[in-house]
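Alright, structures below, take your time with them.
Here, each number is a calculation from the coordinates, and none is a lab measurement. Source: prediction; values computed, not measured. Cβ atoms are built from the backbone, for glycine too; each structure is taken alone.
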Structure P
C-alpha cells in the first residue's frame, strides 16, 4: 500500500481551503466554518494562505470566495434540476437566502426548511418541491412549484424529469 503524504498544518489548511472554495464557491467564511467544523480563525488563515488562488465578490455586505479560475456561465436557456433532500446544493451553506426566497417557507412541510424536502431548482433558485412515486412500470413525479411555471420553465423541468427517468430506466409521468 502506498504511504500517504504527510502535510504540515499550513499545507493541509491551504489544501482544504482551496478545495472547499473550488468545489463549493461562491461561499462565505461562515459557510466554510459550518461545513468544515474549523474555527473562524483557521478559516481566515486558510483564506489568507491561498488568497492569490481565489476570487471574491462582496454582495450585500457579505464576501463570497471562489476559485479564481471560475468563470461566469452564460445561461441561454432555462436550467432545471430535481434535487433530493439533503443535496449538497442546499446543505452546504449556512445562509440559503441567495438560492431560497424565505417568503415561500409556508409552502414547505411543517419543518419549514428546504433541506428536508426534494427541491425543484430552476436557474439556481429553489422554485418548489417534488415527490416521486415508483411504480412497476413508471415513476410519477408530483411537482409543487412555488409559483406557476412559464412555458420555458415547464420544458426545462420536463427535460430534468426525463433525465431522472432515464437514470431509473423508467418512463416518467409529471403531475402538478
Structure Q
C-alpha cells in the first residue's frame, strides 16, 4: 500500500459518512467531492517584461509542486499594447494526491501565516465551487522573500462535484476551511 494524503483519508473516513447523513444520499457516489484545484496568476506588466512571466511560472511551480505553464492572451488589445499569443500570466491545475497535499499545506500552513487573518468569505459561485484571491504569494513557505522581485497575488479555485452551494459549503467546511462566522 502506498502513501495516502491525510485529507484524502479524512474524506473517505469522516467526510463521506457525515455528508451522507446530513443530505440523506442513497449512494456513496452521490456525495460531492473535490475534483481539482486551479491556481492562476495574471502578470500585468508581462507584455513589456518577459522575465515577470517566467518568474511567475517558477513561483507557481514551487508553490504547487507541479509544473506551471504560461497563459497566452486570446486577442489583441491596443490600449494595453497586447497582441494575441503574448504571455500574460501563469496557471496550474492540481488533481488527485497533489491536490490534497496542496490543500493541506494551504489550510494548515499558508492561511494561518496571512497577516490579520480572520477567516475566509463564505460566498460560493452558485454551482458549489469556491474562489479565493490571495494578495501576496509570500504567504506560502516555499517562496523565499529575499528572492522575490515583486509581490503579486493569485486566484485559487476549488472545483467540487457538488450541485448546490449548500453541498459545496458543507464539503469545504468538513475539510477544515476557516470560514467567517
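With distance in nm of label points 7 Å out along Cα→Cβ at positions 93 and 133 coming out at 2.4, pick the structure among P, Q it was computed from.
Value 2.4 for distance in nm of label points 7 Å out along Cα→Cβ at positions 93 and 133 corresponds to Q out of P, Q.
A value of 9.6 was computed for mean count of other Cβ atoms within 10 Å over residues 5-12; which of P, Q is the source structure?
Comparing all candidates, it corresponds to P.
Can you spot which of P, Q the value 18.4 was calculated from, given it is mean count of other Cβ atoms within 10 Å over residues 101-108?
Numbers: P: 13.1; Q: 18.4.
Among P, Q, the structure yielding 18.4 for mean count of other Cβ atoms within 10 Å over residues 101-108 is Q.
If we compute distance in nm of label points 7 Å out along Cα→Cβ at positions 13 and 125 for structures P, Q, which one ends up with the highest value?
Across P, Q, distance in nm of label points 7 Å out along Cα→Cβ at positions 13 and 125 peaks for P.
Who wins on relative contact order in percent (Cα under 8 Å, 6 or more apart) among P, Q, i.e. which is largest?
Q
Identify the structure, out of P, Q, from whose coordinates distance in nm of label points 7 Å out along Cα→Cβ at positions 21 and 165 was calculated to give 2.7.
Q
A value of 55, 39, 35 was derived for Cα extents along the principal axes in Å; which structure in P, Q was it taken from?
The read-out was computed on structure Q.
Matching task: -10000 is the computed value of helix-only ellipticity at 222 nm (-39500 (n - 2.57) for each DSSP H run of 4 or more, over all residues; to 500). Pick the structure from P, Q.
P
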